[in-house]
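Structures given as structure tokens follow.
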Structure 1
Amino acid sequence: MVEYFLANYNIDPDRVYGEGYSGGGETMSQVMGKRPELFAAYLQCSSQWDGDYEPVIESRTPVYFVIGESDEYYSSQPTQEAYENLYELYRQEGLSDEEINQLLVLDIKDADYFESQGVTVQHGGGNLFAQDEEIMGWLFSKQREN
């Protein structure tokens with residue numbers, strides 16, 4: 001679908017972003033495991049990683065993981081593990097911590113993040129991430145490098 005839109009519409013191919021929330025994050029992580037080079041960056045919200053890691057490492061596509069520390073559906077553990085797996089693969093490629101930190105972000109929100117915005121459930125509260133200037137600013141600051 002991304003390829004179709006790029007071919008048929010006036011879209012800047014260096015500013016195509018992936019985002020997945022909950023089950024959509026599981027699906028989008030599978031897309032990232034197959035064609036990460038189509039995206040300038042990927043934002044995974046309140047989800048778990050189901051895709052392959054190696055294509056992301058090869059393409060150096062930036063990934064931002066965000067989830068509530070007590071997410072009622074996934075818990076934050078699968079997100080932490082995906083981040084650690086990608087981090088370790090980048091280390092094996094010889095990247096420094098500074099270089100990796102330009103490509104990977106792990107943002108686990110505590111209960112106060114949600115409660116201070118009137119939200120009592122962390123998984124459903126993942127919709128707040130789309131309104132978070134820091135998170136969205138990170139995403140939209142990225143451009144695909146050719």
Structure 2
Amino acid sequence: MLLGSFPGVASLQAQQYYGHPRNQFWRLVGEVFGVDLPAMGYPERLAALRARRVAVWDVITETEREGSLDSAIRNPFASDLGRLIQQLPALRTIGFNGGTALRFGLKQLGPLAARYRVLGLPSSSPAYTMPYDAKLRAWRELAGPLNDR
């Protein structure tokens with residue numbers, strides 16, 4: 001399972017996860033699995049993830065925020081992450097896309113987090129200035145766990 005914080009403006013407008021054209025999520029996940037996700041349409045991207053039994057969701061359901069930066073999140077309402085993962089008995093790994101997702105997610109999971117391999121991943125956001133190759137090295141940690149479910 002890959003969890004983000006809350007969709008940015010472009011994603012909300014497009015009604016797609018990681019809908020901003022400069023967000024590196026689809027490129028990173030595609031490279032982890034050896035699939036050219038950026039070349040696919042959105043429905044095909046989702047199908048490719050489903051075929052690999054990978055879920056994508058956000059740890060925040062509702063918030064007040066101007067713009068797309070996580071630092072601008074105010075009055076967040078948490079997703080019911082604990083309830084969701086209890087319905088997924090095969091779940092072994094949870095990857096959090098960025099520090100905000102990790103902080104909110106771990107708070108929601110509490111002691112349940114110990115049951116899973118939890119990975120804090122560098123944000124795929126273009127606002128997170130880390131060289132792409134460094135991000136990819138970290139994201140490749142998903143390859144084994146997600147391929148070995």
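Bear in mind these aren't lab numbers, they're just calculated from the coordinates by the rules spelled out. All of these numbers come straight from a predicted model, not from anything done at the bench. Cβ atoms are built from the backbone, for glycine too; each structure is taken alone.
Which of 1, 2 yields 29 for relative contact order in percent (Cα under 8 Å, 6 or more apart), as computed? Computing relative contact order in percent (Cα under 8 Å, 6 or more apart) on every structure in 1, 2 gives 29 only for 2. Out of 1, 2, which has the highest value for distance in nm of label points 7 Å out along Cα→Cβ at positions 23 and 63? Answer by largest value of distance in nm of label points 7 Å out along Cα→Cβ at positions 23 and 63: 1.
With respect to Rg/Rh (Cα atoms, Kirkwood Rh), for residues 55-134 alone, the largest value across structures 1, 2 is given by 1. Calculating distance in nm of label points 7 Å out along Cα→Cβ at positions 7 and 39 for structures 1, 2 picks out 2 as the one with the greatest value.
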